[in-house]
Structure 1
């Protein structure tokens with residue numbers, strides 16, 4: 001009985017050897033003899049930068065204030081879903097929690113908020129996110145609400161002589177638009193406060209002179225946004241209450257005036273774009289306006305939020321200021337007696353919240369490398385004082401941006417940042433070019449910057465090229481450029497995206513058959529319009545993109561109630577430029593990613609587009625994330641969307657992602673081109 005068993009075992013072993021001998025050997029990876037790198041098609045490269053690395057949120061900094069010998073600042077806590085607390089940086093650079101992030105410090109004045117707290121001595125006056133009441137928070141005491149329900153307060157300043165604080169108030173208790181005013185609030189008990197200034201549609205930036213006798217502020221009226229035309233006012237402060245003899249300054253010039261600030265000796269400074277550029281000015285002794293530094297550069301940013309600070313007084317004779325010029329950010333020292341300037345730092349992508357502390361100038365900075373935090377100016381250099389925990393990045397995988405510009409076709413230059421593929425382990429086959437992703441900020445009046453972005457590196461480390469576009473209307477390039485999208489939204493931005501792709505194809509930097517465009521919200525409108533009205537792009541990804549401008553105009557809050565009309569121009573253009581009314585032009589593959597809690601773009605609009613494309617045979621996919629807006633705050637959702645996007649490009653452009661990711665189900669995939 002044993003013999004047959006033995007024979008059976010031997011036969012099975014022989015069969016196994018024969019079968020193994022028939023199997024194909026594992027394919028060998030081609031190695032480039034010159035570089036020693038593995039040869040693989042662009043976009044298929046393995047990368048150590050995962051979707052989880054990119055999607056994991058980091059703590060962010062906001063308002064900085066110098067209070068009682070320390071620097072107070074707001075910091076969002078990523079592990080608490082972005083809730084915001086207040087911390088204190090003392091003279092030894094130790095950091096202490098002052099207000100827990102569970103309190104969630106956040107103002108909603110103008111909906112976008114900003115400047116949500118004020119420090120005086122040992123007390124803080126803080127706007128709370130959930131009820132928008134202003135609270136006094138003092139050591140060893142429970143928070144005390146000082147304002148009435150239905151009101152919002154922000155951008156507060158101390159008025160010591162009057163034992164009050166002066167704030168911007170937005171009152172939602174009446175019918176129609178909320179009423180905005182400047183009010184004085186008692187420091188110790190709740191009440192209505194005293195209305196000091198009213199009558200304009202909007203107010204910001206109340207500033208008290210060093211001798212406490214004058215108040216300066218900014219006002220503007222519909223249909224202006226704060227980056228269009230604003231007014232600078234001053235008035236005399238009465239210690240018993242009120243502002244007397246309010247007077248508008250600089251009536252002879254028109255422009256966007258912002259960031260008023262008194263010098264240590266009481267001279268009023270401000271930033272304005274009278275000469276096309278947001279430059280520093282001051283009011284001279286004779287009341288005349290004096291240009292502090294004439295430079296083709298931007299010393300301010302659009303005031304989407306209250307409380308921007310792009311300059312601060314180091315001494316009575318020196319100012320530390322940040323500016324953007326030709327897409328690059330610099331930090332400089334200005335000598336007021338001579339008008340000379342000297343460079344301090346040039347390796348930042350973003351600089352904000354400059355504030356004068358007792359021992360020097362502090363600011364928030366985001367570098368072009370994976371470093372950000374709170375910095376201090378040290379002579380002609382800077383010092384990193386405090387930084388959040390950030391994921392580590394191998395510098396060999398980091399693609400550095402190249403600032404580029406090209407002609408819009410109308411003689412206007414358009415700007416952007418080009419990132420080439422970067423991976424030390426891979427190279428592409430000879431005579432091939434990478435696919436291109438044109439990225440669009442969520443503007444329109446916003447900007448792409450050189451600040452390090454993990455999401456860009458996710459793509460470039462896999463073999464994509466990226467163009468981060470500052471289409472016409474973007475900030476940072478002067479008043480004329482910022483306003484050049486007025487009347488042309490849905491046209492100029494789309495033309496610029498198309499021409500950016502064409503420019504890079506003509507340079508030989510990217511593959512003209514593998515062009516993709518992606519954006520969210522307003523950037524999503526540009527994505528949908530580029531696909532509907534042009535045939536340049538072979539794939540698009542829209543994150544809660546605006547598709548119906550008429551619907552958008554019906555549900556705007558006060559701050560933006562005239563903005564879309566300025567962007568579009570004639571009412572008749574809204575329908576003509578809406579992708580929703582031009583669905584027949586959408587013939588290229590489209591991935592729609594939609595948040596279920598988006599107040600601007602409902603999932604109904606995205607579903608209508610998806611259904612129309614599915615029924616017409618266009619390759620398409622739709623991802624829905626309940627409870628999310630266009631930013632996808634949940635890290636798991638963000639990572640899932642990014643992996644779906646990679647799978648989408650793989651299907652459209654014919655490559656296999658190296659990542660072990662779920663394959664996106666693409667409707668009408670059989671209609672994909674087989675180029």
Structure 2
């Protein structure tokens with residue numbers, strides 16, 4: 001079971017995901033869409049690539065497969081900015097290639113590709129020769145992980161017939177393929193058919209390890225022989241046409257298009273769930289108004305079938321439109337689909353719309369952990385009450401029990417309950433004599449199945465109120481530096497002051513282990529706290545906070561280096577004005593990725609830094625780019641996004657003198673900090 005781990009010592013905040021704002025449906029323009037056909041969009045699991053078919057100029061001829069990269073990646077909310085598509089020349093011929101499906105592995109890399117094409121003979125390039133029956137056939141190719149090249153496509157003799165066989169959809173586990181065909185044995189027109197294959201034997205220990213490390217769909221059936229197809233039956237197929245099937249990322253729902261019950265024989269989207277009892281598909285549901293949800297009609301509608309009013313008052317605008325080919329990102333946030341509705345660039349165009357909440361999956365979610373007594377140096381479990389609210393009413397009231405002993409491991413817990421994903425929960429934790437806490441469990445969006453969250457919630461005792469009025473004996477702003485674990489003052493510590501004018505930093509004199517700014521700053525500033533044997537920290541104070549600091553003593557906490565694994569001392573250095581990772585950097589990050597994957601309790605801050613050349617705004621952007629490059633590499637290696645935080649420090653945390661080139665080179669870096 002995949003778990004999330006959090007230590008919650010104070011305050012309330014959201015966990016797992018942020019509330020998803022309602023965004024406009026998107027009509028893509030050039031270079032993605034043209035006046036030609038853009039059809040059957042397949043978006044990669046992480047939303048970085050979009051593969052589709054088109055007969056646009058610049059291809060091999062006829063209908064080809066194309067691929068485009070999202071320049072806005074990895075931002076999931078920002079409107080994608082698609083680069084000029086590139087022709088998939090490895091597979092395309094002068095005839096027809098399209099209506100395809102891609103099988104991705106656990107690392108979200110393409111593993112197999114199934115596509116629709118025709119028999120082909122090319123004397124100029126024998127590699128483009130293809131066997132097959134007359135008409136449309138389904139072909140298969142597999143990528144070579146060593147070379148990155150696709151194998152020569154193979155005609156699927158066991159699936160194809162002497163009729164039209166097209167539009168394959170491979171299930172995420174690789175065990176089923178649904179396609180459209182007009183072969184005999186269906187209900188009429190084009191029907192959906194299914195073929196299955198058995199999984200090949202895999203190493204069980206390898207499978208178990210992969211399942212424990214990733215929340216992505218599991219690839220069970222690798223290769224294997226496809227069995228004789230059978231029609232999906234009367235619940236799915238009609239006397240009209242069913243085409244363009246695709247799978248939801250969890251494999252338990254299919255989407256397709258049908259012109260059933262349409263007076264103009266135009267295609268609309270449907271979806272069908274699987275019956276958990278027997279694995280068969282249930283009766284399909286039409287996706288309209290928008291997707292059959294109760295959401296208000298958007299003023300930025302892309303039109304039928306997503307935002308058509310229930311009374312069909314504007315249906316005449318869209319009744320001549322076809323809607324075919326739909327895919328969904330693995331975070332359950334976005335649908336991509338093709339339509340020839342009015343207002344596009346030409347014929348069929350590609351559109352994007354947000355997935356409504358009630359079409360996102362709901363699963364059981366385990367919430368467990370420890371409520372701890374924060375009044376003791378060695379914390380023990382605490383008797384408390386946890387009220388779990390959905391909207392305004394309590395749905396569950398559970399209790400935690402007082403326990404002692406070694407409570408450092410995740411196997412130790414004093415509360416446990418099961419809730420459903422797809423909702424935003426508010427949890428109130430209270431105990432007599434302690435300050436209550438409130439946390440948010442945001443389980444909306446794609447949380448996935450078989451997940452849990454382990455939380456360590458520390459309640460602080462109620463103590464006599466501290467006089468927070470300014471101390472008249474303190475002139476200016478005073479800081480002390482303490483050990484985070486023991487709360488004791490660290491002797492011989494240093495405090496360095498930075499602001500937009502003091503870019504080189506000014507050492508604050510120490511007196512009796514305290515540091516005082518006698519002159520009140522008039523702009524925001526930062527304090528770099530350092531001590532031998534401790535991890536340095538930068539504390540940022542805005543200009544609005546200054547008046548609340550005057551006449552008071554502010555504590556700056558540092559962590560002892562002995563509290564960190566040596567991997568937290570990893571440093572990635574960058575040349576001047578550079579953001580890209582080098583091969584030697586990636587070797588360091590591979591070790592850190594492996595450590596983070598195998599230590600569930602660890603969360604890390606990725607801090608980007610620059611030298612002090614250039615303006616602050618530019619250096620903030622540069623340090624953010626460097627930290628983001630490291631973040632994305634670790635994500636690609638399988639580190640969960642919940643375990644990482646990106647922070648841009650620009651030139652506010654130097655480790656060397658910025659007056660020399662050697663010192664500036666050491667300051668252009670990314671380093672890591674353990675966070676609770």
- prompt: A value of 33 was computed for percent of Cα pairs over 41 Å apart; which of 1, 2 is the source structure?
  reply: 1
- prompt: Of the structures labelled 1, 2, which one yields 6.9 when distance in nm of label points 7 Å out along Cα→Cβ at positions 258 and 546 is computed from its coordinates?
  reply: 2
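From 1, 2, which structure was semi-axes √(5λ) of the Cα gyration tensor in Å, for residues 194-377 alone = 27, 18, 16 calculated on?
Checking each candidate, the match is 1.
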Structure from which -2500 was derived, helix-only ellipticity at 222 nm (-39500 (n - 2.57) for each DSSP H run of 4 or more, over all residues; to 500), options 1, 2: 2
- request: Figure out for me which of the structures 1, 2 the number 263 belongs to, where volume of the Cα convex hull per residue in Å³, for residues 130-473 alone was derived from the coordinates.
  value: 2
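FYI, it's all coordinate maths here, none of it is from the lab. Computed from a predicted model, the values in this text were never measured in an experiment. Cβ atoms are built from the backbone, for glycine too; each structure is taken alone.
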